[in-house]
Structure formats: structure tokens, C-alpha cells
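These are the structures, in C-alpha cells.
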Structure 1
Amino acid sequence: MIRTDSGMRKHIYLFTTIVLLLIHNLNYGQSPQDSLTTQLEQEYKQSVFAGFTVAIVNKDSILYEHAFGYADIASQKPYTTHTLQPIASVSKLFIGMSVMKAVDQHLLSLDSDINSLLPFRITNPYSPKYPIRLHHLLTHTSGIADNKEIFKKTYYVFPPEPVNNPLYAFMKANGYGSTPPSGDSALGIFLKNYLNNNGTYYQKDNFLKATPGKVFDYSNIASDLAAYIVEYKSGNSFAAYTKKYILTPLNMTQSCWSAAEADSNQLATLYTIDKMNYPKYGSICYPAGGLITSGHELSLFMKENIAGYYGNSNILTPTSFTTLMQPAFTEKNTPKYIAPDEPNIGVFYIFKKNGILGHTGSDGGVTSFFFFNPNKGFGMLFITNTEVQSVSGYNEQVLKDFEKIWRTLGQFGERLHVSQKTHVNTSVTY
């Protein structure tokens, strides 16, 4: 159940060949939007997904959004574009934007030694003379490792105790489980216990035998630490900071960082591949994978991303937005073990080999994809309440079902984008 999207990215290579393609096989008897809906409806019926939502977005508008299937199978509650669910590690993009907002507010610098930004000290025992800098956290090169057995303990289930849920029994038997946090201090307390040499969970194995900046190793803990730095330097919880400076300005009014705060009428049930439902869960380390949002509201975030890429952000200065999506590595400064199909990274924004950028997400009952093409000017997202990876590994059928849906979105995406631009240009009054 631990967030495994780094592994998922290693197994999914379709982006380099099929993402954002233009294939002229549309049904011209319908509008492109209707044709797309018809095709996706057929693909949903042939898939194993409980429900999902998709969108195609450019800097000006949401070109297409639609949902299919069920938010809850037992009650036959439809999945809609306003259904709420976690998006797993796509949440890291919100950490990145919050860090750059804090830079704009002169609260921190990306080159700062993290020990100058924290109330406790962190030293890699294998390279104690080398400082870990904030930009190392943002590019997964800090040397902070995810100790899976300890990270399990950050997950908790909301009361009442779901004693008859078999997945709850599995979680307890396999070391998952913590007490739901009662305040805003839980994130900082856990990170101190994990990373400070006097901490309850401290082990040398919580770090890599590597100098900061030299090895790429995907780390949820390091990502959460970046979020905590924003929290500590701003004097607000990370949830409160992102609500004030990102979610509210983008009109993401239903998005939040805890299922306890979400509108229960809109909240999706999360499922395994075999349609077993998860209990309602959360994590003390919520920033790296815990944002709860809808397809519609995540589309608003994507719209801001694309507009910001072209210099029109409502959240960040142009300089900070450039840094957010600027490749961090060069030919002479590329860390070891970076994946060939993902050869670079910005501030958490993964660059695919074919130039698109964004992030994936995978957690218990959750799969999400968020990518846009800077050269073509539009992006796509996919969120489902069905996991692609289970404790037994990846399900090839789920991957094939996803590939069909993503390919279909790509076939229509550029046409919708170009059509809108043409309409705008031809609508000008001379």
C-alpha cells in the first residue's frame, strides 16, 4: 500500500510512444467531445476500473472533462467530474508549487542547507561533511531513503474501526497503522523521529550511502520534509498554507488534505484490482501523497500549470515558475540511477524522454496521471479509484486498460486544442 509510483513509472513506457498523439480517426458525425465520450464509454465497459475521470486542458480552458463508472460500487453511486479522492504522488506537484511560493515570499532559498531551515538537525551518517540542500529534496537526490517498514506506520484508518473489512485486517497484520493525528504537529514529530539521530525511528538505513546530489532515489520522506520546511518557515500547517496560496486562488474549494475534511457525499470508495474496498485511510506524512481532489479541480491546477509555463501564472512570479519546470540536471551533472525514460526533473515535475512533464500517482486504491506537452500546449489527466499495483505486483490487464484510455485521450486532445485556437482566431471582429 506504500506509495509506489516510482516503481510504476519504471514499468509504464507508453508515454514515449503514444502520449499526446494526433490520429485522424474521429467520428465526424458527432462533435469531437461526443465522439470521445462514446469511445471512452466503450473502453470503460471493457475495463476493470471501478470508476475514473479524465480531462484535456490548455492554458485557457478545460477542453474536455468527463467521468465514467462508479464512485461506490455497492450503492451504484456514479463517478463524476466532482467526485473526490486522493491522487497519491501527483500531490508532490503541490509541494513544489508551495516551495516556490515560499521562495517568492523570501522565506527560503533552494540552495539553503536544510539545517538552516529546520528546528532539528539532520546529517547523513554516511556523508556527514556534506550538507543536504533544499533543492536536493525537490529532485530526489538528498540521500534520504524511504524505510518501508517504518513508513508503513504513518498510515492510519479513520474511526470507527472497520473490524469486518478484510483489507483493514491485512493492513494491521502487515505493520500498517498509526493513531490518527490530533493536531498539526504530527508531520514534524514523525520527521524528527525518523531523521534526527536521537529520534525514535532513526536508523542509518534511513539514508543512502551517497553524497547529496550524486544519486537519484525517489523519496516520499524527503518530499514530506520539503513540505514541512514550508510549514515551519511560514508558521502555518502545510495544509493551511496550500489552501491559502494555491487551492483557494485556483477555486479548488472542495480539495483538502484529509478524508475527514472532505465532503462525504462526494468521496469515492477506493478499490483493489479485485474490487475489494479499502477502509477510509490517511497518513501522517500527507503532503507527498494525500491531496484529495476531483478531476474538475485538478484540471484547474493543470490549467494554471500550462498558463504558468507560458508566463501567465496566478500563483508564482515568472522566475519561480520557470524554476519549477526547468530541468535540474545537465549532461555534466546527472545523478546515478536516473531512469532513461525519465532523464530529468524540475521541482518534482518529472520530464519524460519525449519532452512531456508532470507526475504519476499510485497508492492503495488510487492511480493518477497528470502530464502536459509544452510544445503542443495542452495536457491530460486521469484519476481512478482502482489501484494499478497491488501487494502482489502490477496487474497487466489494468495497465492495458489504462493505455487504451490514455491513447484515446491523446488522439482527441490535439484536435480539440487546435480547434479551439482556430475558433478563437476566426472569431475576431475586423
Structure 2
Amino acid sequence: MGHAVDEAPRPGLYLHVPFCRHRCGYCDFNVATGSDAAQRADYARALVERLANVAAAGPAGVSADSGSAGVSADSAAVCPTPAWPTFGSVFVGGGTPTLLEPSDLSDVLRAAGKVLPLADDVEITVEANPETLVRDDGAPAPERLAPLVEAGLTRLSLGAQSTSTRVLDELERRHDPQAVPAAVSAAREAGVGQVAVDLIYGTPGETDEEWRATLDDVLALAVDHVSAYALTLAPNTPYARAVASGRARSPDEDVAADRMETTDQVLAGAGLERYEVSNWARPGARCRHNLSTWRGGDYLGVGAGAHGLWAGRRWWEVRATSAWLRAVAGRSRHAGPAPAHAPADPVVGGSEVPDENERRLERLVTGLRILEGVPRPDVEPIDEASARQLVAAGLLTDDGVRLRPTRTGLARADGMALALQP
């Protein structure tokens, strides 16, 4: 089960694998296409190496007290015995992590447990695209996942997006609808404990019937968790440029709102509980990694472009895959004791320490995305007049202890958070 409300969230570890066979036009994630097997194997080894370096530096290497230096070459000497708290989750995202060879990805998962203290009931999630878990003839490929289960995998997050061939084509996805049930079967055969499916609604031209059919198809697979996101027009993406030039249509916000309502009705009717604006789960199957983040928990980020937040400091690693690989190799050549004024960690692309107002706003935004809401002491002071107005409008509940979004207010978390700023 997920943590009880107000229980201090356990920190999480995020590992980024950037490789994709193709960049979809709407995607603004840090992905790299055109990789070969050798580069992917090099990346997996570098991820293990980088994780070991970060772990050896201890919390002092990534907290606000470390300034902007990050994991400097002498961090391990300063903190030779890491005093990390117990981690409740590991999340391997991308990109498409399952483009790595199973043996390489298994090594990454095992490395996390060797260098960091993981909870006995740790949740270990790996993202996957359906086509990476089926054989050439379309049959399930449990052999792609069985080594990961042996290495600790407990949860698979499958990027299905839709079960409509036409919608998948519009989204530039490279799998056919039949790959989704095959991938779910592969996960079940391999012994994956929980299977989650990610969907996208609101693609221009998508019909009500197509979206309802997608929901019905996913429910027929008896998955444990569904994430459903509205298609968005992210800046600096091929899709955004196509819309700007008139070559593509922009998503319709009214259609997206209708789809969200349909999604909630259909999934709730099938026994999945909505716990966040875009997430539904069967009992005991909430994503603990994401919940910890929404509750304000700390997390380490390791990998090209990965972000982390620890003890008030936020940082991000070098974004370009080739540059990240070079930085990790350079960091390793200079590992060990170093002069007092050791250079900043070359793997860290930048960092910041948000001020009190920034932290409060972020806590409001994330806390109002979940139905359990946010404790008032975490976000006070707030604009009390605005709080009363939001309550009167049916968007917020306030019992003096906790601010909770109503189901109507869930989709307006960002706007409510701004309104509540004093």
C-alpha cells in the first residue's frame, strides 16, 4: 500500500535512460535516437558508475549545504560512510529503458540495491514501450522482463497511449494495438507484480468512441494502474512547430475536459480509484514513487538530463547523452581524495536552491494535484481570502488542517496554487 496521509515520504531514486527508436512529435522529454547496441551498453555501465559515485558522496554531496558544487571529487572523502535514509522506490524512466539489453538493465537495478539502502518492500518501476516486449512474430517476450524481475523489478509502466491504429499513427507511435496485450502478457508471464498503462487522450481527430474503446481495451487486460494524460502542445517540439505553421491542429481543451470526465467515470466504474489528477489505481497499486514526489519527498536523479531534489537543493545532470557519458568518464578519472578546492562535479549541468516562496508554491502545485491534498503547515501563509473564494466555488475544501482539491478542482491545481500565494 502507499504511505498513509501525512506519513513522511520515503525518498526515491530516479534513473534516466534516454534512448528511443523514434522521437514522437509531441514529446519534449530528454530522448536520444539513433543509438546502437554498443552505446546503450556503454550508457548502462556509466549509469552504474555514476550511481556508485553519487551514493559514495552521501547526502552531503547533493544537499543545499553542498552549494552548487554537487558531487565533487572529494565528496567521498568528506563523507566516507554514506548516511542515506532508506529509499522507498526506484523508477527507471526514459526514453525507453527496455531498449537496453535485459542483462544490462538488470545490472543497473542490482547496482541501486548495492550502493543505496532500499526498503524491504521497495517499489522498483521500469518504463517500457510495448514493441520492446514482443517478438518479431508479435508473441509476448517474457524473456525481456524475467531477468529484471530477478533483479528486483516489481512494477512495469507501459506506454500504450491508445489502442486505435489511427490515433497511434497521429501520435507517431511505432507499435500496433496488438502489441499492448502482448506486452501485458509478457509482464504477467515474467512475474511482474504490477502492470501500469499510460494513455494519451485528446489527439485531434480522436472520436469519443475511439477513446472509450481504448479504455475498455485496457480494462479488459486487468491492469493495476492507469495514467491518462491530455495531449499537450509543448514548446519547441515538432508538433508545436507543425501547429504554428498550420500543418497540424492544436488539441481542443473542451474535448480534453470531456475525455477526462469520461475517463474518471469509466475507470471508477471498473474499480480503479482516482488519487491524482491523471492517475487511477486498484487498491494497493498507487505509484509510490510519484506519490512521494507529490507529497514533497526528496529524490535522487541520475542519468542524462535527470533532475534531483534533496534537502532544499535542486540539480540536473548534463542533458546530451554523449556529453553526459564523457562527463561521467572524466569524473571517474579524478575520483578519490582531491584538493580542498575541488572543481564542481562535471556531470551536473546546473543547480539551484529555491527560496521559501518558490518551495511553498511548488508544494501547493504538487499537493493540490492529489485528492488527499496538502497539510496547511506545509504551505502557510496562504491568501485566506482566495482560499475562501475557492471553497465557495466548489474547487477546494479547507478544514483548517488540510487543503484538498475537489474533483472539479483537481485539474486546476496550478491556478489554485497561484491564487493561494499571499
Structure 3
Amino acid sequence: MRDTLFPADAVRRALTAATMAGALANGLFISVSALYFTFVIGLSATSVGLGLTIAGGVGVLASYAGGPLADTFGPDRLQVWTTGVQGLALLAYVTADDMLSFVLIACVVVGARSMQGTAKSTLQARWFTGPERVDIRARLRVVTNVFIGIGTCLAAVALVIGTADAYRLTMVLVGLVNLLAVWPLLGLRARVPGLAEGLAPTRGRRAVNPVRLRSPWRDRTYLSSVALNSVLAMQFGIQNVGIPLWIAHHTQAPLVMVSVLMVTNTVLVSLLQVRAARGTHDVRAAGRVVRRGSLLLAVACVVYAASGETGATLAIVLLVVAELFSTFAEISTEAGGWGLAFELADQANAGAYQGMSSTGYSIANMLAPLVITSTAIAWEGPGWLLLAGIFVLAGMGVATVAERAALADPQRREYVASETAT
């Protein structure tokens, strides 16, 4: 954990510090935003949902656009710009007073955040190599979880006070803390020898040694991997939307279990994510890890369904068991998905490929609430079973794509053979 939070490498240290600030701001935002939008601005829950859905659509487009922009101007520069824009937009929420202003600001916030995510992934893909890529991705996810948790705890002050001014002040704090994420990234090229060359754009008028680039749109292997992993990424809708609604309306367990399960997830991911990511730079191994995660996720869905058919005590036990399966599934599918997103990409066109990967996750985040509520919440047991089947099929598909990719690439085939012999 010390190496994760305070890495010695300058690039890792900058990304970690920026992630700390961004995650802390996100934890504050998640805790008070819904109350701020409804209680302070005066919007209905339906209006908030519609506005965030529109913003999610903008985020999908921004995720993909971030790829070419990162390749052209440099992912580190794009991350600085988009982080700054996001912070200013978050501050602008305190000026929103109707539906139109809320939607416009939300579109800028989500769009900048999505483009920032693409820029960060592209920077990792260009600067780090092999196992380092997945390792830094896993460690940054641990940092994200820890500091979202800290932000959530700090937001409790505003929730206890419960006034409009408290919520408004917290939203200002969200924007200011997010702007702090810009600081570690400033001047990074000057501090790290060779970084400018390593992140040099590969196309456009300022391209360095331009080459013929493979487009992710024509890469059926990569498209298949992104599509299938995006289906699995909808599992986050279970944690954020499905579980609170399921516990509240379909089980006899107390509502406090929502917090218990969230804390359980955060702690386990923080402790195990880095270890789970080891070895997933090997394409075939990454596919197997995703397949295993999808099976664990299916078991979690079945146990969640069972928790709705029992008394309070047994429901609590089943919810905890389901959360354990779900968290281990999340750790596995994310680790394998990162490995495939990095290793199946054309590194000469890293921005476009990472933009495609981020776009898949953005689409999953946008659709997940609708999918989860219209299956598990609406149909209860049969809905959970349907989700389990979808996740298993997606995981099996990812493993098949990874296996074929490993066998089709001579270098990967040689690597796999040597690893097997070892």
C-alpha cells in the first residue's frame, strides 16, 4: 500500500497524486450531488435522471474523441486541460438554477471526465510497457477506491447539517479539490527525461515519425473484446443502483446493509486488485481471468436473487456472501479487461484504441441503470438469472477472443509456449 500511495517513479507519482485529488472530489460529489440537485436547485428526480442520461451520451462521444486528441496533442497535456475544465464545470454547479443550466453543466462535467479518462489510459499505454501497464492501472484503482471512501466520509458533515448552504459549500469544495488534480501533472515533461519523446503525437502536422496506423474500427478482435468487456462492465450498475433498490424493495434486510456492502467492496478491492492484475499482460491469461470473473458474477446474481426469498437474518448473510462473489468477480474482470485493452491495441495508435475502450465503458455506464432495473429489479428472481446468463456468455466470449488473438499472433504464440513450458 505504501508503494501504491507513494510511488518512487515520477510519472506514477504524478498520476497517483492527481487520482487522489480527483477521487476525493468524486467521493464528496457522489454523496451530496443528488440532494443538491433536488433540494437546492429544485429539480425532480426524473429531471435529474434525464439530465444525467443526456450527459452520459456526451460522455460516450467525448471518450472516443479523447483518443485522437491524445495522439495529436499528447495525453499528458489533454489530461491537464480536461481536468481543469472538469474542475471549473463542477464549480459552475453552484450557479445552476434550472433544468437547462443543470444539463449544460452536467454535459461539460461528464464530457471532460470521460475525455480525461481516455487521456490517462493513453498515457499509461504509451509510457509504460508490458506488466507495468496493468500494474499502474490496478494501483490507481486502489487509490481511487480509498480516496472515494475518504471523500464519502467527509461529506457526512454536510449530510448531518442538512442545509442548502452546507450542500452548496460542499459542491464548491468538490470543484476546488478537483482543480488540485491539475497541479501534479503540470511540467511533467520537464521533470521526466524522455517523456516528451515517449508521448510524442503520431499523426497530424506535428507528428513524429508518422506511420500507417491501424484503426480500432477495423480491428474486429479489439472491437469484440471491447463490446464483451463492456457487457461485463454493467456489473457496476448492480453495486451502485441495483443493490440499494433490491435491499429496499425486495428483501427484509435493513437499509444499513447498503453501506456495509459498499465498505466490504471498497476494502477488498483495495487489498486485492493489484495482486489480481499480475500476469494479465498475457492475452490468453487475461481472457481466462475474465471468464473466471464472469462465473463468479453469475453466482453472485443467483445468491442476490435468493436473498429476496428469506427472512431478515438469512437475507443479511446471503447479501454478504453475494457481495463477496461480486467483488471477486469485479476484481477479476477488471484486471483481465485492462490487460486486453492494452495488449490487443496497436501501440502506434494507442490514443484511438484506448478511446475505443473508454467509449465501451462509457456506454456500459450509461445503459447499466436501465438494464439492471428492467431485469433484476423488475423481474426479481428470473431477472437475476437472466443477468447471470448474460454475464457468463460475455465472459466466455472474452476468453474465446483472447485465445484466438494469442494463437493468431506469432509473437504471442511464442510467448504463451515459453510460459507454458516454464
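Computed from the coordinates by the stated procedures, all read-outs in this text should not be read as laboratory data. All values derive from a computational prediction rather than experimental measurement. Cβ atoms are built from the backbone, for glycine too; each structure is taken alone.
Taking 18.8 as the value of mean count of other Cβ atoms within 10 Å over residues 174-181 derived from one of the structures shown (1, 2, 3), identify that structure. Only structure 2 yields this read-out.
Kindly point out which one of 1, 2, 3 the value 18 was derived from, the read-out being relative contact order in percent (Cα under 8 Å, 6 or more apart). Value 18 for relative contact order in percent (Cα under 8 Å, 6 or more apart) corresponds to 2 out of 1, 2, 3.
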